[in-house]
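Below: a set of structures, written as structure tokens.
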Structure I
Amino acid sequence: MRLLTTKAYTFEELTPAAKETAREAYNETSEFHMGSEYMASIKALAAHFGGEMSDWEISWNACAYSSARFNMPEYDDGETRAAWVKGIRAKLKELGTFNRRTLRGNGDCALTGTCTDEDAIDGFRWEFYRGKWETLSDLMQAAFATRLKAGQEESEYQDGAEAFAENCEANGYEFTEAGEMV
């Protein structure tokens with residue numbers, strides 16, 4: 001048996017090249033840690049309107065195409081379109097208060113209780129009040145688009161140098177001089 005010793009460095013003590021090596025190695029082995037919350041929000045929104053998210057492909061780091069399919073109840077010939085729209089408006093109001101000028105939510109997080117709810121609701125609300133939709137699936141696609149954009153922006157931040165430095169400090173990570181995690 002032999003005993004090896006090595007010097008350990010905090011992230012801030014590393015050279016710029018070693019910092020980049022450390023960040024790249026970490027990003028290769030980690031996933032977007034908020035992905036499950038983002039998915040829970042969009043699924044809860046679909047369920048709130050009586051439907052479900054039935055299929056999806058998501059690239060949180062925006063390196064591939066992302067898409068989603070929704071099975072949503074649609075306009076029934078047994079009711080007037082005005083009554084159907086009024087029902088959607090009522091269900092939308094249940095999701096919290098919003099700024100009438102920007103149509104952005106005030107942070108009620110009414111679906112899952114996490115901050116990830118608001119972007120999905122905002123996209124749905126924006127499309128609803130814009131009035132250029134025909135089906136609930138159209139509204140859910142708008143919600144998915146805003147949810148995806150926000151998730152990709154958060155993923156990009158998490159993969160970046162600033163967030164990695166904060167993560168290293170908060171967790172007390174240490175590295176070799178070359179940037180390998182100890």
Structure II
Amino acid sequence: MLGKEIVPMVLGRAYASAVPNIVVLAATLLVLPLVHVGSLLSLTHDRPDMIVMAAATRLGCFWAVGVSLVSRWGSLGACYTVLLAIMVQAAYLVVKHRALLRPAFRRWLLVILTGLGFAPLVFLRGGPALNVALYLLAAGGYLIILRSVGVISARELQAAYAALGAARLARRGGRGSA
């Protein structure tokens with residue numbers, strides 16, 4: 001929601017055209033926990049063959065779809081290829097570990113669907129002040145909903161706030177940095 005404003009400030013104006021790529025690549029971060037948890041389950045249950053098959057599935061998907069997407073959309077197509085390949089790998093691992101992952105997958109799905117509920121706010125974008133207000137509305141509403149359905153506890157929110165406060169103090173050169 002704030003990518004068009006933040007990317008030029010953080011990376012410079014030359015990177016403003018990369019915002020669509022960054023958005024797609026950021027979406028991969030939503031799927032990667034499933035890949036990592038599935039891979040850890042495979043290792044702890046002495047099933048490295050599942051990890052190899054999941055990686056081969058991701059690679060196969062990457063090459064099968066990537067050539068056409070990259071030739072059509074360039075770097076954005078490559079970003080979509082990475083997202084799709086990781087989604088396929090995650091689906092493979094979730095299906096293979098469905099009995100063990102079912103409760104965690106439901107919680108993950110609840111978190112993702114709750115966030116998607118705020119996606120239409122993107123269509124209300126305007127100037128920087130409005131965009132910041134929309135972001136704060138979405139972030140606050142998201143946290144309130146996750147807290148009310150029990151996905152995140154009050155203690156976890158306090159720990160996150162304390163960690164952000166400690167980081168702020170460390171940036172200023174104050175005490176409290178670890």
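Taken together, the values in this text are just the output of simple stated rules run on the coordinates, not laboratory data. Since this is a predicted model, take the numbers as computed values, not measurements. Cβ atoms are built from the backbone, for glycine too; each structure is taken alone.
Tabulated data for the structure shown
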{"item": "Answer label among I, II for the case where mean projected area of the Cα convex hull in nm², for residues 27-122 alone, calculated from the coordinates, equals 6.8", "result": "II"}
{"item": "Top of I, II by relative contact order in percent (Cα under 8 Å, 6 or more apart), largest first", "result": "I"}
{"item": "Parent structure of the calculated result 0.55, given that FRET efficiency 1/(1 + (r/R0)^6) of positions 91 and 131 (r between Cβ atoms, R0 = 35 Å, to 0.05) is the read-out and I, II the choices", "result": "II"}
{"item": "Origin of the value 0.35, where FRET efficiency 1/(1 + (r/R0)^6) of positions 35 and 155 (r between Cβ atoms, R0 = 25 Å, to 0.05) was derived from one of I, II", "result": "II"}
{"item": "Comparison of I, II - label where percent of Cα pairs over 22 Å apart is highest", "result": "II"}
{"item": "Per FRET efficiency 1/(1 + (r/R0)^6) of positions 75 and 115 (r between Cβ atoms, R0 = 35 Å, to 0.05), the highest-valued of structures I, II", "result": "II"}
{"item": "Distance in nm of label points 7 Å out along Cα→Cβ at positions 83 and 163 derived as 2.6 - corresponding label from I, II", "result": "II"}
{"item": "Which of I, II yields -27500 [helix-only ellipticity at 222 nm (-39500 (n - 2.57) for each DSSP H run of 4 or more, over all residues; to 500), calculated]", "result": "II"}
{"item": "Which entry (I, II) yields the derived value 0.95 for FRET efficiency 1/(1 + (r/R0)^6) of positions 51 and 67 (r between Cβ atoms, R0 = 30 Å, to 0.05)", "result": "I"}
{"item": "Structure with the greatest value (metric distance in nm of label points 7 Å out along Cα→Cβ at positions 3 and 99, set I, II)", "result": "I"}
